[in-house]
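Please find the structures below.
Every read-out reported here was derived from the displayed coordinates using simple, explicitly stated rules and does not represent laboratory data. Quantities reported herein were computed from a predicted structural model and do not represent experimental measurements. Cβ atoms are built from the backbone, for glycine too; each structure is taken alone.
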Structure P
Amino acid sequence: MTRTHRAARWLAAAALVSAALPVAAQLKVGTTIPLTGPAAVLGIGQRSAMGMYPDTIAGLKVEYITLDDASDTTMAVTNARKLVSENNVDIVVGSSTSPQALAMIDVVADAQVPMIALGTSTRIVDPVDAKRRWVFKIPPNDAIWIGGMVRHMVANGVKSVAFIGFADAFGESWLQELQKATKEKNIAIAAVERFNRTDTSVTAQVLKIQASNADAVMVVASGTPAALPVITLKDRGYKGAVYLNAAIASREFLQLAGKAAEGALLTVGVALVNDQIPDSNPLKKVNGEYVARFEQKMGKQNLNIFAIQGYDVARILERAVPEAARRAKPGTREFRAALRDAIEGVRDLVANTGIYNFSPTDHSGLDERAVVLVRVESGWFRYVPQ
C-alpha cells in the first residue's frame with residue numbers, strides 16, 4: 001500500500017470517528033426557574049415551552065441548562081452566578097417571579113451577560129439604566145395588564161377598589177400601577193392589604209376589605225398561594241367584583257380555587273383564549289399554530305399562560321442570535337454584548353405574547369395588543385370583548 005493510500009485511509013477513519021463524536025455546544029442558554037415551591041406552576045409551564053426550543057439557531061448547536069431555584073430569591077441569585085461563572089452561558093433566562101428576577105439583575109449586569117426575565121414587574125426593566133440595559137422581559141408591563149381591567153371597572157360603574165396582594169416587589173409594582181390607573185379614572189383605592197406567599201390565612205385582611213365597602217377587589221398573587229384570598233373572599237360573603245392578575249391564569253389555580261373563582265375577571269395573554277378571539281386579532285394566527293404544535297407534543301393539560309409566554313424566548317433568540325453571530329463568536333464577551341444589542345434591536349416580532357418592539361428605552365417592548373379581558377366561567381376563561 002502506498003503512502004498516499006495509507007494517508008487516505010487514515011483521513012477516512014478520522015472522519016468516521018469525528019462524525020461519531022457529539023458536536024460540542026456552540027451557544028449556551030442558561031435558565032433558572034421555580035420547578036418546586038409555591039411558584040412551581042409558573043416554572044413548570046415554562047419548562048414545557050422549553051421542551052420545544054430549537055436544537056440549533058443560525059446553524060449553532062444550542063445547549064440549554066435549566067436549574068431549579070425552588071421559588072427562592074437567594075437560590076435564583078446563586079443559580080444565576082453559577083450559570084454565568086461556571087457554565088459560561090451566553091444568555092440567562094429567568095426567573096419566573098418578579099422578586100427573583102429583580103434579584104438577579106446585579107449578577108448579569110456585573111458579568112455583562114444579557115438576560116430575558118419571565119417575571120412581569122415593570123421594575124425589572126424600567127428604567128433602562130446601566131444595569132438594566134442587560135435585561136429584557138417577556139410579559140407585558142403591569143400597566144398594560146391593569147389597563148384592560150380598569151377600563152372594565154369604568155364601564156361597569158366601579159367607584160372604589162380594594163387591593164390584596166403579595167407583600168413583595170411583585171405586589172408593590174402592581175399596587176403602584178393600580179394607583180396610577182385608578183387615579184386617572186377617579187376610582188378610589190378603598191383598602192390596601194398584603195400577605196406573604198407562605199401565609200395560610202388572610203381572614204384578617206379580607207375582613208378589612210369587607211369593612212371598606214369597596215365595589216371591587218383586585219387580587220395580586222401567583223402560583224398556588226393565589227387561591228387563598230379568592231377562596232376567603234367567597235367564604236366571607238364578599239359580593240363585589242373580583243379582579244385577578246395574569247399570573248393566576250392557570251388550570252392549577254382554577255382547580256384550587258374552584259367555584260370561588262367563578263365570575264372573576266382578569267386580563268390574560270391572547271393565546272389562552274385564542275379560539276375565542278376575533279380573526280382580526282394580529283396574534284391569532286401565530287398563537288393558533290403554536291398551540292396546535294404545543295398540544296400535539298406536550299399535551300393539552302400542560303398548556304397555560306406560562307408555557308405560552310415561555311416560548312417567546314426562543315422567538316427572540318431566533319431573531320437576535322444570527323445578528324450577534326455575524327459580529328462575534330459565542331462564548332465570548334464580545335458575543336454577549338452583540339447579543340444584547342441585537343435583542344434591543346428587535347422590531348415588529350409577532351410572537352405568542354405580543355408584538356415586540358424593543359428599544360434603548362423600552363426593554364419590555366409590548367403594547368395593549370398583548371392582552372385581552374376574560375371572565376372565569378365553568379372552570380375556564382371566557383373572552384370578554386371590550
Structure Q
Amino acid sequence: MGGFDTRKADSQGTSIEPIDIRCFDIPRYIDYVQRLEHRCSTFSNCSEGVAVYRRFRVPEVFSWGCADMKQSLSWQLAALKKSMEYPADIPNFLEPWYGIGVAASSFGIPYCWEPNQAPAVHPRFATAREAMNNLQGPVAESPVGRHVLEMIEYFLDSTNGNIPMSFTDTQSPLNIVSSYIMKTESFMYEMYDNPDDVKKLLNLVADLAADFLKKQQELIGDALVLPGHGFASSRAFPGVGFSDDNVLMISDDQYKEFAVPALQSAAGSKFPVFHSCGNWSRRSNLIISIPGISMADGAVGDLTDPDPNDGAVLGEAFAETGITLHARIVGSAEAVEKQIQKIWRPGLKLIAVTYCSSSDEQKTAYNAVHKICS
C-alpha cells in the first residue's frame with residue numbers, strides 16, 4: 001500500500017478537463033439524479049445499511065481555480081458528466097466553493113492569493129474582545145460573502161437551477177474563531193483568561209454563519225442538497241455540514257463547553273454534521289455526544305490522510321447510534337474492500353466514499369461494499 005503520498009497536492013482529487021456549458025446534457029443529468037435520489041431516500045430512512053458515493057473532487061476547483069466562477073463551473077460540470085460512468089448510490093453536485101475564510105471577511109480580514117494556491121486568510125486579533133469590536137457586518141455584505149452569492153446566482157443561471165447544489169464550504173464557529181479570526185495561540189490563552197469573551201465571540205460567529213446559510217438557501221431553493229461540501233449530499237439527507245478540525249486541539253470538556261453550543265446555534269433548525277481531518281477515532285464518543293448530530297465524516301486508509309482514523313474503532317462506535325458514518329477511502333477497489341471489512345458491523349449506517357480511478361475498478365469496489373454490508 002505504501003502510505004500517504006505527500007507529492008500530491010490533493011490526495012482525493014480527480015483530474016478533469018473542463019467543458020463548455022453547451023457540452024453538458026442537463027436533462028440527462030437530471031434523469032440520473034432522479035434515479036439515484038430514490039436510493040438516497042431509502043438510505044436516509046433506514047436505521048442501518050450502506051450507500052456508496054464516488055466523489056469527484058476537481059483539485060483546481062478547491063484551490064486557485066475558485067477565483068474564476070466560470071472556470072469553476074466548467075470543471076464541475078465536466079466532473080458531473082464523468083461521474084455518471086461510475087457506479088454509485090449518491091450523485092455528485094455543484095458547489096460554489098470560494099475558500100474557507102468566508103466568515104472572516106465579516107471582520108475585515110481579506111483573502112491573500114499566493115500563486116497556484118487557494119485563498120488564505122491571516123488571523124488578525126489577539127483577543128476575542130478585539131475581534132468583536134472589529135465586526136464589519138453580515139457575511140453576505142462582506143466582499144467574500146458577496147462573491148459567493150454571485151457565484152451561486154451564476155451557477156443557477158447557467159444551469160436553469162436544475163442541477164443539485166450545496167452551500168459553500170461551511171467552517172464551524174470553532175474553526176473560524178481559532179484559525180481565521182484569532183491567532184491560534186491567542187485563542188488558547190483566551191479560553192483560560194477570558195472564557196466569557198470567547199463564548200460571546202463563538203456565538204456571534206455562529207449567528208453570522210447561520211444567517212449566511214439562510215441567505216444561500218434562499219437563493220439555491222429546490223436545488224439545495226445537504227449536508228454539503230465534502231459530504232455525500234442529497235435532497236433526501238438532513239443536516240448541514242461543518243468542518244470542525246480544531247476539535248483535535250482542545251479537550252473534551254473544552255469542546256463541550258465552548259464549541260458545541262455555537263455549533264448547534266450555527267446549524268439552526270437543521271442537524272449538525274461533523275467533519276474533521278486527521279485521526280479523531282479515539283474521540284468518537286465525544287462526537288457522538290453532539291446533540292442532534294446526524295452524520296460524521298472521517299478519513300480511513302493510509303492513502304486518504306497522513307493520520308487516518310481506525311476504521312474498526314469508528315465502526316464499533318457508530319453502530320446502533322443511528323448516526324451515519326461517512327468514511328472516505330482513497331485507493332484501489334482492494335483498498336476499499338479492506339477498509340470496509342474493518343468498519344462494517346450490524347447496526348451501522350455507512351456511506352462509503354470512494355475515489356477509484358476507473359469505472360471498472362469503481363464497479364468492483366461498489367459490488368464489494370454492498371456484498372460485505374448485505
Entry that produces 1.9 once distance in nm of label points 7 Å out along Cα→Cβ at positions 122 and 170 is calculated, selected from P, Q: P
Computing mean count of other Cβ atoms within 10 Å over residues 130-137 for each of P, Q, the value 15.5 comes from structure Q
Re FRET efficiency 1/(1 + (r/R0)^6) of positions 138 and 314 (r between Cβ atoms, R0 = 25 Å, to 0.05): value 1.00 computed from one entry in P, Q; matching entry is structure P
Distance in nm of label points 7 Å out along Cα→Cβ at positions 98 and 346 gets 5.1 when computed on, of labels P, Q, structure Q
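For which of the structures P, Q does the calculation of Cα extents along the principal axes in Å return 97, 40, 37?
On the way: P: 97, 40, 37; Q: 55, 47, 40.
The correct label is P.
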